[in-house]
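Next up: some structures, all given as structure tokens.
Read-outs throughout are calculated quantities, based only on the coordinates presented, and are distinct from any laboratory measurement. It should be emphasised that the depicted structure is a prediction, and the values quoted were computed from it without experimental measurement. Cβ atoms are built from the backbone, for glycine too; each structure is taken alone.
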Structure I
Amino acid sequence: MFLGIDLGTSGIRVLLVNAEGRAITSAEVATKVSHPHLGWSEQDPSTWVAALEKAVAKLKSSTSAFAQVKGIGVSGQMHGATLLDSRDQVIRPCILWNDTRSHVEAAELESAANFRDISGNIVFPGFTAPKLEWLRKNEPNNYSRIAKVLLPAAFLNFYLTRDHVADMSDSSGTSWLDTRKRAWSLDLLAAGNMREDQMPRLVEGSEPAGKLCSELSQKWGLSGDVIIAGGAGDNAAAACGTGVLAEGQGFVSLGTSGVVLAARDEYRPNADSAVHTFCHAIPNCWYQMGVMLSATDSINWLSSITGKTPRQLTKPLGDTLQAAGRIRFLPYLSGERTPYNDAAIRGAFMGLGSETSTEDMTRAVLEGVAFGLRDSAEAVKATGAKLEHMLAIGGGTASRYWVKLLATVLGTPLYLPKSSEFGAALGAARLAICATTGVAARDIMSSPATFDCVAPEASLIETYDQAYVAFRASYPRIKDIQ
């Protein structure tokens, strides 16, 4: 048996699978986020440990198969700065990926060294390096105590192994990694006033990172050596769970945020477009993705305004895709990453009239999100990536109308997975299988079975292409008045 652990922002999920990667059972425990100031987002790492222990206890009580676990993999929310002192004690709450306090420091780092050339990415405010620069300026006492900087998944690896170890995919989001060479960059660390000895040891996600410590092995009722895999950042783990490993494979995620991800056989960054270029969780492989910050968050916002559930909003649209509407929605409720890298921009409706209905606004929101995801897809394709086979995942795919709309806007057939078990926890478990048994990643990380393929509506592609051009023209107009 193998255990996949997925540490998200809102909770932790553990998944038990057999040697073939088939899910046996799972458990979830919620965690809370603290927002002590506007734009701040933090979590106490001790809550991750407590949630993991509760989730493991649930698994142990639900199946005797847990006692047969031989390998564990961890997936985690990326970019968070978890700081340990020389005694491995946590110094302060972890600053999370969606914390925007370090936007000034991010811009300063961009001008200090060749971050884009070496890391392959813009220094986004949510990345780890600018967080440490903010700490250096604003919390010098805490900064002076830092012995190790761990990402959330690496912190759980530390809890499991008592060793400071991280994988390549997660470390790609720090702004300290040479993403081509898959090694810490001494130049980037120096530019960010950090040292290599403050970084964890690096391994590939599918390689062994260590063994479960004896204390936990005994506590959890496990016997023999239990291998801990390097693990992965959440999107790389999701790619492992969906079998997105090779050129031409990708997925679009309609989750709280929106993601268009493509696997790459070679390293071809395009940082200026705000495309993320990261190491994959398996050797000699990378992935690229465009990210929008408000996808289903946009329909959830409209839901909160109207007092109707997202399902109540989308159900009247039916399953028949309509031509692009006159109303335009810009889905920048929390700023935007790809392609604008604009943390300050905010959303807007354009073209509202006295006759505008809730249904009209719902259509506009769905279209705005679809256009935002096309922005990401176009940026990814500009690097030479091919998006020949794309899965559609995430909570938003429950709306058939939205999936048809997205397929038409992207001009790409979208495949819908049959099972709900294909996410980051499964990817982490698959990495554990590789690290423990030595099986090749491509032999275990297959694509999920699909129940449908949603093709673009050929008769509506032109009208949506025209609407997308109008959507693109709206950004500078709304930016000018904000």
Structure II
Amino acid sequence: MTSPSSSTVSPHTKSDLDLLFEFLRFRSISTNPDKASEMHSCADWLRRLLNEGGFTAEVAETGGHPAVLAKGPHVPGRKTVLIYGHYDVQPADPLNLWTSPPFDPVIRNKRIFARGATDNKGQILAHILGAIRLLQAEGSLPVNLVFLIEGEEEVGSVNLAEFIRARRNELRCDIIAVSDTGMVAQGWPTLTQSLRGIAAMEVIVRGPSMDLHSGVFGGAVANPAAALVRLLSLLHDDEGRVAVPGFYDDVTPPTPAERAALAALPLDEVDFQRETGALLLTGEPGFTTLERIGIRPTAEINGLTSGYQGEGTKTVLPAQASAKLTFRLVPCQKPSRILDLVAIHLRNHQPASVEMEIVRGHSGMPYVMDTRSPWCAAALRALEQVFGRPPALMREGGSIPIVQTFRELLGCETLLLGLAAPDCRAHAPDENFPLENFEAGIRLHQILLRELADA
């Protein structure tokens, strides 16, 4: 294992890898209030890097964690490109499943292991360094370039829409580029043409006023954990379809052409199963794995909490139980309607012996891009030049809620140029980013700017 050294940020004296390792050491966990000062420190690190690299950068307050806004030299008449990314990361738990400490980046097998290595620090830094190195080499950029790097993507970009409204004139652009998606296979250039939307909620079931002795009171007092598990079992039918009435009402069936395009992608289901470690691949009947994760909606249980969870046994009847749920949505599905339908479904089956609270979380609309646009053609040309093969067009199962917000507030489209390997383990222990993808991302940014200038 190796680890580059760390000192004061400067793109002039540090290698690209040194700078990435510095970036990765920040514990910029947006969901943890205790990390607020670390979030500010990470944002300021980005500001200083961009200022040193020839951009005018600021740490901008948003009402939550700050965003970093930077602009390159402006040349009248040139197209304006906005690069979006985020510096916040997911929590690293469970820590015991990491091979090496999550915020002490190391290189193993030509991959960088650290929390945020792929999502999104490695990918956004590739864009930043590509721009800085191009500006250093040529003294100018082929487009007017703006960076918007937020600190709340992992918590739903809750303050970014209002920030965009307030700073709309500074953010106006012709096209947006984002690298926060995946590659269909390692080394295979990929342009993502759609993202699923998301709707989140937490369900809390309460019973007795305190934890009770399960021997003394069990059988006479309703168990909130058992009630919650029964409710959650009603989210799907026995075949794997979402069982919430009305859930599929707005879903448009895929066309034969869409299914053929997905079938042509280089995904081997055996490889997919091996990468995930799943015993079997399952899901909605009648659809392939790529269709299930790209063009079909889902309901997922993300977390369950109740009772005693330490080592050994503690015989309690828990006072409450909770579950965190998310629903991935496809075009025409609206998050607010889906949350309404799920809440009605759960309340219709709520036992009279327990209370239930439903707390709505963040949400985001699905996104689909017109692949016939000149912007898309420019991105495809850039990807092919860097990776040496025709790119794949993929429908991404994940969500980037702010992309649809960009369309609504700035009136422009977003190019999704993924650099994440299929086995990058984003959001999981041992998250990693191939060194070759980081280096390719730096080259890709430079070629992309030239291609967009001519689009």
Comparing distance in nm of label points 7 Å out along Cα→Cβ at positions 234 and 426 across structures I, II, the largest value goes to II
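State the single structure among I, II that was used to calculate distance in nm of label points 7 Å out along Cα→Cβ at positions 98 and 402, giving 2.4.
It was calculated from structure II.
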Distance in nm of label points 7 Å out along Cα→Cβ at positions 42 and 370, calculated, reads 3.7; among I, II the input was structure II
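With mean count of other Cβ atoms within 10 Å over residues 138-145 as the yardstick, tell me which of I, II scores highest.
Of structures I, II, the maximum of mean count of other Cβ atoms within 10 Å over residues 138-145 occurs in II.
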From the coordinates of one of I, II, volume of the Cα convex hull per residue in Å³ came out at 137; that one is structure I
For relative contact order in percent (Cα under 8 Å, 6 or more apart), structure among I, II ranking highest is II
Output 0.95 (FRET efficiency 1/(1 + (r/R0)^6) of positions 50 and 386 (r between Cβ atoms, R0 = 41 Å, to 0.05), calculated) maps, among I, II, to structure II
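State the single structure among I, II that was used to calculate log10 I(q)/I(0) by the Debye sum over Cα atoms at q = 0.08, 0.11, 0.14 Å⁻¹, for residues 226-433 alone, giving -0.37, -0.69, -1.06.
Comparing all candidates, it corresponds to II.
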